[in-house]
1. Looking just at relative contact order in percent (Cα under 8 Å, 6 or more apart), which of the labels I, II, III belongs to the structure with the highest value?
2. Among the shown structures I, II, III, from which was the value 33, 27, 18 of semi-axes √(5λ) of the Cα gyration tensor in Å calculated?
3. For mean count of other Cβ atoms within 10 Å over residues 180-187, which of I, II, III scores largest?
Structure I
Amino acid sequence: MDFDLSDSQKEIRDAVAALCARFGNEYWRACDEKNAYPEEFVKTLSEAGWLSALIPQEYGGAGLGMVEASLILEEINRSGGNAVACHAQMYTMASILKHGSAAQKQRYLPRIASGELRLQSFGITEPDAGSETPRIKTFARREGDHYVVNGQKIFTSRYQHSDMLLLLTRTTPFDQVKKKTDGMSLFLVNLKEIGDAIKAVPIATMVNHGTNQLFIDNLILPREALIGEEGKGFSYVLSSMNAERILVGSESIGDGRWFVEYAVKYSSDRRVFDRPIGMNQGVQFPIAKAHVAVQAANLMASEAAWEAGEAAMNTLGGYGFAKEYHVERKWREARLYRTAPISNNLVLSYVGEHLLGMPRSY
C-alpha cells in the first residue's frame, strides 16, 4: 500500500502551512494568555475554504476526503496553532449531510461552507453521564408541532462563537427503551432565535477552548429543528463524532511533529559546556524516540503527541515552563486528547475486547 501523499495533497499541505505562517507562535500565545478566541485566524481559514473541505461541491464545499481534511488540521497544529478552535466546523455538519432533510441541507450547508454560518458547538456530554451517552437526562417533550427541552450539558465548547448548536436529547426515558441507545433525538438549534432559554456558564480550564456548562430551561424548538427521525439521534450523531475522532488524531500527529521539530532546533542551538545539548544522548535519544512514535502513530496518536511533548519539555528544562518558549502551551493543549473527545482507556478497552478477545471491561 502506498502511503505517500499525492501532488494535490502536498499542495494542500503547503498552502495551509503558508496561511498558518501568517499566524505565528506569538499570535497563539497572545490568544492563550487572553483566553481569547482566534477570530482572525478562523475568519482567514474560512475565507480560504479550508473548513469546508468535507462538504460536497453541490453545497459550496470543496468535496475533499478525510485524508485531505486530516492534512489541513495536522498542518495547523504542526505550525504551532490550535485547530480545536475551529475543527468542529468541518465535522459537525456530517449529521446534517447524512441524515438531514433536503430542506435542512439546502438551508444550512452552503452557509456553513462559506463560513457565513458557524456550526462549531456540540451539546452532548452531561454532568451525570460523562462518556456513557445513553444516560443523558436532557429531555425534549413533544407538544404539538414543537418540542420543549429542559436539561443540562457540560464541556460544551465554542458556544459563544457558534450560530448553531447540535443538541442531543432524550425523547424517550432511558428506562423505557429496549436498547439503551434508542430514544435519543438530535436537534439543530439556531442560537440567534432562542432568547435566554439556554444559559451558558463558562468553565475555567487549563486550555483555551471556550468551554461551558449549559442550563436549558423550556427551550422551544420547532419540528423542523429535528434531524432525521425521532429516537434515532444517537446513530445520527455518530456521523459527526466518528469524523471528529479521526480528525483529532491528525491534530495530535501535528502536535507531535511540532514538539519534535521545536526540540530538535532548541537542542541544536542551545549550548552548555561548550557543546550543543543535542550531542548528549540523554537529550537526543528521547527526541528520536518521540519522532519514531509520531511517525508510527495511528489509533493512539494522542499518546505519541504526549510523549513528544514530554521530550520537548525535558529538552528545554526550566525554559519549558516559560511562556516565552511556547512549549508549555502546546503541552497543555496536547494533553487534552488523551481524555477527549474519547478517553484512551476506552480505546484500550475496545482493543482488549474486540481485537484480543478478552472479557468486556466496562
Structure II
Amino acid sequence: MMSRHSIAVLGALLLVGVLVPALNLLVPAGSALHLSDYVVGLVAKIMCYAICALAMDLIWGFTGILSLGHGVFFALGGYAMGMYLMRQIGHDGNYGSDLPDFMVFLDWKTLPWHWALSDSFWFQMAMVLVVPGLLAFVFGFFAFRSRIKGVYFSIITQALTYAAMLLFFRNETGFGGNNGFTDFKRILGHPITAPGTRMLLFVVTGAVLVGFYLLARWLVGAKFGRVLMAIRDAESRVMFTGYDPIAYKLAIWVISALMCGVAGALYVPQVGIINPSEMSPAAGIEIAIWCAVGGRGSLVGPIVGAFFVNGAKSWFTQMFPEFWLYFLGALFIAVTLFLPQGLVGLVKRRSRS
C-alpha cells in the first residue's frame, strides 16, 4: 500500500508528463502559460537525474552502502547511446565522412573495433545495460567478497570514477576525448530536434522514472528488500541467520547501476552532449547529495531532492553563479545536521504535528 506522499509524487510526475508537453506544443509562444524548449529540456534532464537518485537510494538508503561512483554508470549508458547517435549523423557532419567528425580530425581511417555495431539501435540499447551492468558486477563481486565497506568502499568507488574519466579523456580510446559526443542529428531516422521527437523522449523519460519507482517499491516491499534493510542495520546477524549478504548486495548494486545506465541513455539525446565530465568525482557526489537532501530510505525523497537541488542549481547559476557551490555545501551540511531524513522527513513531521 503506497503512502500519501508516494501517491502525491506519482501524481505530480504523471501531471508533469502530460502538462509540460501540452504547455510547450499547444500554448502559443507569446502566452504567459507557454513553456519554452529550455524549460522542457531542463525538466527532462532533472527526471534523468531523479532516476540516478532513486538508484542511489536503493544502494545507500536501503542497503547502507554509500557509492560515490554512480556517475560512471550514468556516463557509460550515455556513451552507449551517444555512439549510436554519432553514427546516425552520417554525411551530415562537418567533414562529410562516414566516420564521426572527431575521428576524421584525428586522421583515423576506420572505425575502432568497439564501434563495429554502433549503427544498430537495438545493439547499442543492449550495451546501455550490458556495459554498466558488467562493470558493476565485476567491481562489486571483488569489493563485496573482500568485505570492503563504509568509507573505504566510498573512496574506492570514487577512485573508479576518476580512473574512468581519465581513460575517456584520452583521444586514442575512441570516445571523442575532452569534447565527447555532440551535434546529434537523428534518432531512429527522425530529426532529434523536431518537437515531436523531443516530446516523445520527454514522455518516455517520465514513464521510465515512474516505472523504476514502482519497481523500487516492489523490491523494497518484498522479502528481498527486507533482507537489504537487515544488511544495512546488522550485516553480521544476517550472516548468522543463513543468508548470504554478498549475493544480495551484489544484486542491488547491479540493479542500481543498470538504472543509472538507462538514465544516461535518456539524458544524452535530450541534452545533446556527453563528455567525460559526467564521470567526474563531483558528479558522483552530487547524486548522493540529491538522495540525502530529499531523504534517503524513502524512495520518494531522492526524486524530490533531485528536482529541488537541480532546480535551485539552475536558478543560482543564472542569478548568482559564483555562490552556487557555497549554497550546495551549506545545504548538505544543514540537511546532515538538522534534517537527517531530508525534505520528505520534514514534511512527514509537519503532517503529524
Structure III
Amino acid sequence: MKITEIKIYPLSYQEKKSLFIEVFTDNGLKGLGEVGVARLAKSVISAIEHLEKRLIGEDPWESEKLWQIMFRGNFFPPGVVYSSAISAIDMALWDIKGKHEEKPVYELMGGNYHETITPYASLQPLGSSFEEYRDSLVEWAERAKNLGFKAVKSEVTMNGPYAHNGMNENDDKHTLVIESVRKALGSEVKLMVDVQYKWKTAEDALRTVKDWGEFDIYFLETPVWTDNLEDYARMHEEAPMKIAAGEWLTTSHEFKDLIEKGKVDVAQPDIGRVGGLTEAKKVSKIVDKYERIIVPHCWKTSISISATAHFAFNTPSCKFIEYLPPQLCHETLRKELANEGFEFENGLIQLPTKSGLGVELNNEAVKKYTVG
C-alpha cells in the first residue's frame, strides 16, 4: 500500500473556518485528518503541499517513520503551521490503517484502557453585557445537565486578551458568573473553568482564584500565558484547584517543559496541533512519568473529535475529553460537516466499533462550504 495523493478542503461559513484533508492510497483506501489552526489556512495548505511531495510512494503503515520525515525534513523546527499540517496527515494515516485492518484506531494504538470516556461540554456564552453573558452560560449549563453531561467547562472571560465581544468586567464579576453556573449545575456535575490567558502573572490570578475554592472547580485552564512556566509552577502550588494548559503546544518536548518546570496538573494536547496521534502518544508517556492527567483540547469538527476519542480510550491518564454535541452548538461547520465515529449515551462516550476513525462525511456540506 502506497500514498498517492493528498486532497485539501478549506471550509468557511460566517467567519468560522475549518480545514481537513483526505490522504489517498493505491489500493483505494483513504483517510481523513483535520488541522488545528484553520485560521492560518493559506500557510497550512502550503505546508501540506510541501509534505505531500515527501510522502508520495511511502507506506502509510509506517507512522513513526513518516512522522520523522515530516518533522525533520524542514531544516527549522516546524512551529504551529507545520505541526498542524503534520497532525492532519498523521491523523489520516491512522484512519487508513484502521480501515485496512477493519479495526478501530484505538485498537491499533494498543487497545483501550477505558470502557467509556466522560466528555465535558464546552459552554460558549452569547451576549455583550454582564447579565446576558451570565444568563447565557447558566442556560447552556442547564441544557448540558439535561442532556446527561457529567462535566462541563465554562468560558469565563469578560476581560483580558480574548475577552468575549470586547467586554471589560472586573474579576468580581467573573466570580459571580462562576457562582451562578455552579448553582445551575448542582454539586454532582464536574465544573472546569477556562479564563483564556486572562491574567498577566500568577500574582494577579491568585488574588481572585484563591477565593474560588468554594466552587469545587476541577481545573482552571490557562490562567496566564503558556510560556510563563515559573508562574504556572506557582499556580500549581497555591491555587485551590488543578491547573490546565497545553492547547497551543506543538511537540511532546514542549509538554515536558510545561509539566516538569511549570508543574501543570492537566496536560491538554490538541491532536490537530501537537503532531497528530503519533506525537500525542509521546505526550501520554510524559504525563504518566510525572503522574499527571490528560484532558485533550478539541474545538473542531467531528473528524478531530473522533481522533481525540480514540486517543482518549488508549490513554490511561485521560480523565475527560472536550465534546460539544450538535444540541449545544451554534457553529454550522461543527454540526453539518460529519458524524462522529462513536455513540454518546447517558452522558458517556461509548467505545467506538467502526473501522478507522469511523467518521462519516456529509458530502453535501463539503461541497457547500469548501472555498478557494
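1. Working: I: 15; II: 31; III: 20.
Checked I, II, III; max of relative contact order in percent (Cα under 8 Å, 6 or more apart) sits with II.
2. Values: I: 38, 22, 20; II: 33, 27, 18; III: 33, 22, 20.
The read-out was computed on structure II.
3. I
Computed from the coordinates by the stated procedures, all read-outs in this text should not be read as laboratory data. Fair warning: this is a prediction, and the values are worked out from it, not measured in the lab. Cβ atoms are built from the backbone, for glycine too; each structure is taken alone.
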